[in-house]
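Asker: Scrolling down, you'll hit the structures one after another.
What follows is calculated from the coordinates using simple rules that are stated; it is not laboratory data. Model, not experiment: these values are computed from the prediction. Cβ atoms are built from the backbone, for glycine too; each structure is taken alone.
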Structure 1
Amino acid sequence: MHHEIKEGHVKAETHNGITTIEFFHPKSNSLPGHMLEALTHEIHSAGHDKDTKVIVLRSSGDKAFCAGASFEELLAIDDAEKGLQFFSGFAHLINAMRKCPKFIIVRIQGRCVGGGVGLAAAADYAIAIQGADVKLSELAIGIGPFVVGPAVERKIGLSAFTSLTIDSAMWRDAEWARRRGLYVELHDRVIEMDESIQRLATTLAHSNPEAMTLLKQNFWKGTEHWDQLLTERAAISGRLVLSEFTRNEIHKFRKK
């Protein structure tokens, strides 16, 4: 029997009230199902850990922040149930970030594609570097950003979300993302980005946890139905990914 070694890792550590959750995958920090589950678990754990006052979510390396769904896993989906299960991984992660009682700062050191844009949008505060361009490439492979859509639209508005979705082959630069509110800050150098994240995380680690939790609930007001909504959206993507159209496009993408 063939056992595939699961690539990539998710790790978390806490220092001085700041829990840093880091993910890595050799294919541009894309997110296969096992890593989506691990990230969801770590966000949930940190959210309920009394020593954690604030969370920093980051990926490793200096290239892409997150390339979104893993093409290998998309191609392995052969029925609607598996499709629902895979895309529910993104739904669960975004919902975990939304419901987490701690603020989540997301560090964006490179390009974001698809689900990666969803993670940036689900952040309470995203700090990025020049070159952290964004693209919602889902339509280009015959699906659509159904699961991450509510998070992205909530953050940048319907107009910007629509333009990203429709022109799915086009990169928007980090400055575009900052002007739309996806990123709060944009830095020229990694060291400046990291200093800013450390400064803010340290300030929040000394702030009133109850006040922050209540503020976060206010910020996310109106999204209480997302547990159901994002799962329904996962079923749509899970069905579309089975189409001959999508399979052909993914094969083309992988050859590039």
Structure 2
Amino acid sequence: MSDKATRVRAMFERIAPRYDLMNTLMTGGRDRAWRRAAARLGAPPAGSLALDLATGTGDLALALLAETPVRGVVGVDFVEGMLRLGRAKLEALGERRVRLLAGDALLLPFADASFGCVASAFLLRNLGDLRAGLAEMRRVTAPGGSVVALEITQPTLPGWRQAFRLYFHRVVPAVGALVAGNREAYTYLPQSVDRFVTPAELARLMEAVGLQDVRVRRVGLGTVTIHVGHVGHVGRVGHAGRASAAA
């Protein structure tokens, strides 16, 4: 495991008990709507299995069940603390169609073409090798399926970009220190967004690993992007960078 992966895993172990609460506070509760939108855009074939990478406590997995006709979801995470919380959440809901497993997004324990949809929420910035991670996602996606990535990004609207940066770099770490008891983790968060590729660059990387018709949708006033690419659609032409803004 790379040094970055080791650091990221330890960080998420520490913040796991307050992870869901912090997501709600940081986004004003909009993170759940974004997960539902990502699930719908993934549009997995009816009756297929979906894979939720870096599932955390299982919110995207639950969104996939609620918003699509999949028969079940496998959630994978390499943070045991997150998985324990996710299993408790699923048990409380009586939800048996989600199976949570420990695993590494760069070395998935699944055969080629296993899933109708491979989805992730806020994973890609944390990968030690972004291209390798995208290639693994493409590998385990069946023909006719999709790869969906929900990520925080830099907004482009003048004025709003500066306001968001102030909020993200000053307010979020302070709230993280107060609520999660971990300023470091919520300082890493905006720094990781600053270092991450642009939406257009991510779309090109998705095409480079063999995904087709890659599209980008901006939500949250441009602070979040949903990338969707498809596998095995003969005749499709890639449209990287096509975007629309939505609340």
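Asker: Suppose helix-only ellipticity at 222 nm (-39500 (n - 2.57) for each DSSP H run of 4 or more, over all residues; to 500) works out to -12000; of 1, 2, which structure was it derived from? Mind showing how you got there, number by number?
Answerer: On the way: 1: -15000; 2: -12000.
It was calculated from structure 2.
Asker: Quick check: 0.90 is what I get for FRET efficiency 1/(1 + (r/R0)^6) of positions 16 and 216 (r between Cβ atoms, R0 = 30 Å, to 0.05), calculated from one of 1, 2. Which structure matches?
Answerer: On the way: 1: 0.90; 2: 0.50.
Considering all the candidates, the number was obtained from 1.
Asker: Starting from the value 17.9: which structure in 1, 2 was mean count of other Cβ atoms within 10 Å over residues 8-15 calculated from? List each step's numbers first, then the result.
Answerer: On the way: 1: 14.6; 2: 17.9.
Of the structures listed, the value fits 2.
Asker: While we're on this one: Of the structures 1, 2, report the one carrying the highest value of relative contact order in percent (Cα under 8 Å, 6 or more apart).
Answerer: Working: 1: 22; 2: 18.
Once relative contact order in percent (Cα under 8 Å, 6 or more apart) is tallied for 1, 2, the winner is 1.
Asker: Among 1, 2, considering only distance in nm of label points 7 Å out along Cα→Cβ at positions 120 and 208, which has the greatest calculated value?
Answerer: Largest value of distance in nm of label points 7 Å out along Cα→Cβ at positions 120 and 208: 1.
Asker: Let me ask you something else. Quick check on the output: 6, 23, 30, 25, 14, 3 is P(r) over Cα pairs in 5 Å bins from 0, in percent, for residues 64-103 alone, derived from one of 1, 2. Which one produced it? Before the final figure, lay out each step's value.
Answerer: Working: 1: 6, 20, 21, 21, 16, 10, 5, 1; 2: 6, 23, 30, 25, 14, 3.
Value 6, 23, 30, 25, 14, 3 for P(r) over Cα pairs in 5 Å bins from 0, in percent, for residues 64-103 alone corresponds to 2 out of 1, 2.
Asker: When Rg/Rh (Cα atoms, Kirkwood Rh), for residues 96-231 alone is calculated, the result is 1.01; to which of the structures 1, 2 does this value belong?
Answerer: On the way: 1: 0.98; 2: 1.01.
Working through the options, I get structure 2.
Asker: Also, I was wondering about something else. In terms of distance in nm of label points 7 Å out along Cα→Cβ at positions 40 and 224, which of structures 1, 2 is highest?
Answerer: Max of distance in nm of label points 7 Å out along Cα→Cβ at positions 40 and 224: 1.
Asker: Compute FRET efficiency 1/(1 + (r/R0)^6) of positions 168 and 184 (r between Cβ atoms, R0 = 25 Å, to 0.05) for each of 1, 2 and report the one that scores greatest.
Answerer: Numbers: 1: 0.50; 2: 0.95.
Result for FRET efficiency 1/(1 + (r/R0)^6) of positions 168 and 184 (r between Cβ atoms, R0 = 25 Å, to 0.05) over 1, 2: largest is 2.
Asker: When distance in nm of label points 7 Å out along Cα→Cβ at positions 112 and 152 is calculated, the result is 3.7; to which of the structures 1, 2 does this value belong?
Answerer: Values: 1: 1.0; 2: 3.7.
Going label by label, the one that fits is 2.
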